[in-house]
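Read-outs: derived from the displayed coordinates by stated rules, not from any lab. The structure presented is a predicted model; accordingly, all values stated were derived computationally and were not measured. Cβ atoms are built from the backbone, for glycine too; each structure is taken alone.
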Structure I
Amino acid sequence: MSLDIEQTLKEMADAVIDTVKNEAEAFKAQAKEMLDAEKDALKDLGEAKLKGDIDEETFEQEVAREKKVLEAELLTLEIMTKALALKAVNAAIDVFKKALAAAI
């Protein structure tokens, strides 16, 4: 028997895509939750700037602080992305192994 590498690669790509699709909602929900947690702080900061309650220097300092907070929170998504990449790779390799086993 032989291995149909073109078909196997297509099935591997499909496995990667299916894995990513299945995890996309969890990723989206996590990102939204993180941004929602900062909503009030950003709203207050924007309103203070618009009303003239804070000067430009204070505004920039607060924006820099909010940026650091968001960056720290979004690092969780980096971890989720790495885990998703690993799941996708494992799914693709499983397809390859099954195709090879079927060809033997």
Structure II
Amino acid sequence: MLQKLNPLDLSLLYTNDQKQLAADLECELGQLRERATIGGLLEVIRKYHQIGIYTVNANWCIQLFELDEPANDEISCFYENFGPDLIKLLYVTMERIYDRLNDR
């Protein structure tokens, strides 16, 4: 059975980050709610970094690596976060990426 996903809560992102995300998804700010899917967020993250995503028990884990460095067992990630809610974890990861881009 197909189940419709609840829309993502964009209020979890700062206004400037919402604008940047809309630009990355190539849409208007008013279209962001429809375009900011889990897949869309993962595509934007991949635009800036290599990503490792996996689960451990009830938690999701996201690791980010530099694009120009091979991500393997010898290279450590520069960012790692985990939690039970994938959507919130993706938003926090997006904030980290945009903060890093803007040197906040």
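Of the structures labelled I, II, which one yields -12000 when helix-only ellipticity at 222 nm (-39500 (n - 2.57) for each DSSP H run of 4 or more, over all residues; to 500) is computed from its coordinates? Attributed to the structure labelled II.
Here P(r) over Cα pairs in 10 Å bins from 0, in percent was derived from just one of the structures I, II, and that gives 14, 46, 32, 8, 0; the source is II.
Tell me which of I, II gives 62 when you compute relative contact order in percent (Cα under 8 Å, 6 or more apart). Only one of I, II returns 62 for relative contact order in percent (Cα under 8 Å, 6 or more apart), namely I.
The value 1.2 for distance in nm of label points 7 Å out along Cα→Cβ at positions 17 and 49 was derived from one model only; which of I, II is it? Label of the originating structure: II.
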